[in-house]
Each structure stands twice: as C-alpha cells, then as structure tokens.
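Quick note: the coordinates plus some simple rules give every number you see, no bench work behind them. Predicted model only: the values in this text are computed from it and were never measured. Cβ atoms are built from the backbone, for glycine too; each structure is taken alone.
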Structure 1
C-alpha cells in the first residue's frame, strides 16, 4: 500500500503543500524548501521524513537544473562538492544517534544562524570584504552536506555562501540547482543502506506527487522572473526568516 492511502485529510493537504513548496524551492524560492521540511516531519517524523522527501527533492532538482543549468558557476561548485560529500558522511553518522526533538532543534539553530549571517552580509558586507577563500567554501560545503543529510535543510547554508559571493540571481539559482542535484543523488545510498529510509513505497509516493512538484516549479519561475538581483537577495532573506519561524513554532 502506498503512503498516500494511509494519510488522513490533514496529512494529505500537508503533503500536497510540501510537494508544491519543493517545486518552488528548486526554481528560485529557496525558503519554500525550508518550510517544506518541518511540514513533512509533522506527518512522518524527523529521520523517516528526510528519506521520504529525498526522491521528491531529486525530481524537483532535475526540473531546476533543466531550466537554469546554463547559469551555474562551476568555479564555486568544484570547490564545494568534495567538502559537501564529507558533510554527508558526517551527517549520516550523527543522524543515527539523534531523535526527532534534537533534529528539530538542530535545524532551527542552523536556519537562525544562517539568517543572522545573511542580514549581516546584506547590511555590512561587500564583495571585497567576503572571505573568497577555499577555507570559506570548505566550511560551507561540510555544513551544507551535513545539514542536507540530517534534515534536507542545507538551503539556508548555501544561501549564505552564494549571497556572500554576490552571484547574480540566475547564477545563484543555477548553482544551487546543480549543487543539490549532485548532493542529493550522493545521499541516496546512505538513506537506502544505512538509514533504510528510502523504499519502493517512497519512490512511488514521489512519482504520484510529481504533477504537483512540476506545478510548484513553474510557480517558482514566475515568482522570481521579474525580481532584480537586489530584490532577489532580500526575497531569500525574508523566506529564510519565515522558515526559521516555522521551524521554531
């Protein structure tokens, strides 16, 4: 039996909204993904939900890469990928020992800290004052991989790094799309053989929600299409603020 048949009406509404938000997140509305994670955790719990939601994220990642692939900054991605892989391994080990309450606190702290850094960068920072060094990218990659594995919440961490790099709007979205497609694909074996959170039922669940994910992706494209680079930076900050409040409630 599939997951959807086992959900009550309230849970089904939450799941459909999660699919919509995931689609929006992968085409530029990054805070939407951070809102989706705690909502899915309400339905399935912390660690289990991270595995169930991963196939949905991968489907949405493909859509994001398809639309924005030509805008990715491979200069930054090549530095981030190896460190993100390290973070995924660390997250796999750590996630084995934490319960849902610790999961929620950890993710809330991650988002709030990211939000504070974003606001500081926007208010005080300039491109010349940002540490454009491998050590900065390495730290971002490790934390991004870790938070992605533990709770699929690396969006705020990546937003900090890419806002710091002052990438244009489309480059921001394209780089993020490629980063999460590769990292999420890398996470699959750990979910299947270590945590046992991805099953055939989870894959069927994601495919059943694909039309909603696609709808969300096009909604995201329409929302960000007419935003300037500065407006988009503040849009990301505001969406992260909303996500942090949602996680703390």
Structure 2
C-alpha cells in the first residue's frame, strides 16, 4: 500500500487552514498546519513533506522569503503559493522564485485539490502514485502509464498529450489560453514567436481519442477567444 502523502499548510487565517486540513485529510493526505512564517520555514526545511501550500502574507516571515530559503536548499520541493493578491506582478514574482503553481484567493477547493495532484504527479514522489483521470462515465485515463480506455476501446497517449490533459485538468475552473499551454507544456517563453496552431493540432488529436463525437466535444471544449477547458463532467 502506498504511504500517505504529507502536506505542509502555512496559512495564518484559521478558517482557511482548518478547511484545507479537513479537505486534504478527506482525500487521504497527512496534513500539518502552521500559522506563523518563521515556524513554517522551520517545518519546511526540517520536516519531510511531499508538497507545501504556502500563503504569501504571514506573521514574522512572508511567503516569498520562505520560498527563497526553501529553494536555496532544495530545488525539487513542490510548493504552491496561496495569496489574496491576484495581479500579474505577484504571480510572476512567485513563479520566478520557483513556485510550482500560484493560486489566488478566493479559490475553488476542488480545483486546488486538482492542482496539488497535478504538481505531485510532476514530482518524483507523485510519479510513484497511481493516478486516474476520469471524463464522464466512459473515459478513464491512467496518467502514469500514458494509457486509458473509452468504453471497451484501449487508448494510448504521447507524453505531450498527457501533459496537456493534466495541465487542463488542474486548471479546469478557467479556460487556458494557447500561449499559456505553449509556455507551461512546451516550455516556450510567453513572448516567443511560436505558431499557436501546434496547440490546436494536439487538441484535435486528443479529441479523436477521448471524445465520443470529436466534432462536438463534450470534455475538451473550446472557449471562444479564451482557450481550452477540460470538463471532467459534461455540463
């Protein structure tokens, strides 16, 4: 049996901290909650955690400083920043310091769980865990083995296709623009002069695999003028 994954939550708002503890314990995680920045840094550096959920505004030590000190000793520790600030500058700063993801308050708890799962899958520890992505009643995708089923039909995926599905699933609360996919999945700089048609081609291939009717997608949908969304349940 796989061990429980351990999460460190560094959050000074008691209601949010308690809520996150309850949600992630329910999902099978071992959770430690800390309300002070200095103690949070100590826990992050001396404890053994599979992922850190880190608020930005904290007593004694802010989240950015904590992240910098974590990265000075451990480049691989998965960290997701939580913040009431949603501006581009704050997001860019957090990601530039090495955050694996950045979630603005108020957030959907269900989507935060998906984002934690996505970051853990990309980590060395998470790669060992069995993960299944389900779309409706008929499609089940084994993200670790690049395979799946649609009814009785066997499916296979490339690593790039799976990375697209995982990124969209982790951000299912909003449409993901093509240039963001190019940045996060392909690794191109946001200002790179890259033809976004490559994203559309990969999406078309994915639809032929996961959609009952690729010309009328139910799961991998286009949001006109905004990008793509992956719906785990049809709306």
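Below is a table of values for the structure above.
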| quantity | calculated |
| --- | --- |
| Among 1, 2, structure where helix-only ellipticity at 222 nm (-39500 (n - 2.57) for each DSSP H run of 4 or more, over all residues; to 500) as derived comes to -27000 | 1 |
| Entry that produces 17.5 once mean count of other Cβ atoms within 10 Å over residues 57-64 is calculated, selected from 1, 2 | 2 |
| Comparison of 1, 2 by relative contact order in percent (Cα under 8 Å, 6 or more apart) - largest value held by | 1 |
| Origin of the value 50, 30, 25, where Cα extents along the principal axes in Å, for residues 33-144 alone was derived from one of 1, 2 | 2 |
| Among 1, 2, structure where distance in nm of label points 7 Å out along Cα→Cβ at positions 25 and 185 as derived comes to 3.8 | 2 |
| Structure from which 0.93 was derived, Cα Rg over 2.2 N^0.38 Å, options 1, 2 | 1 |
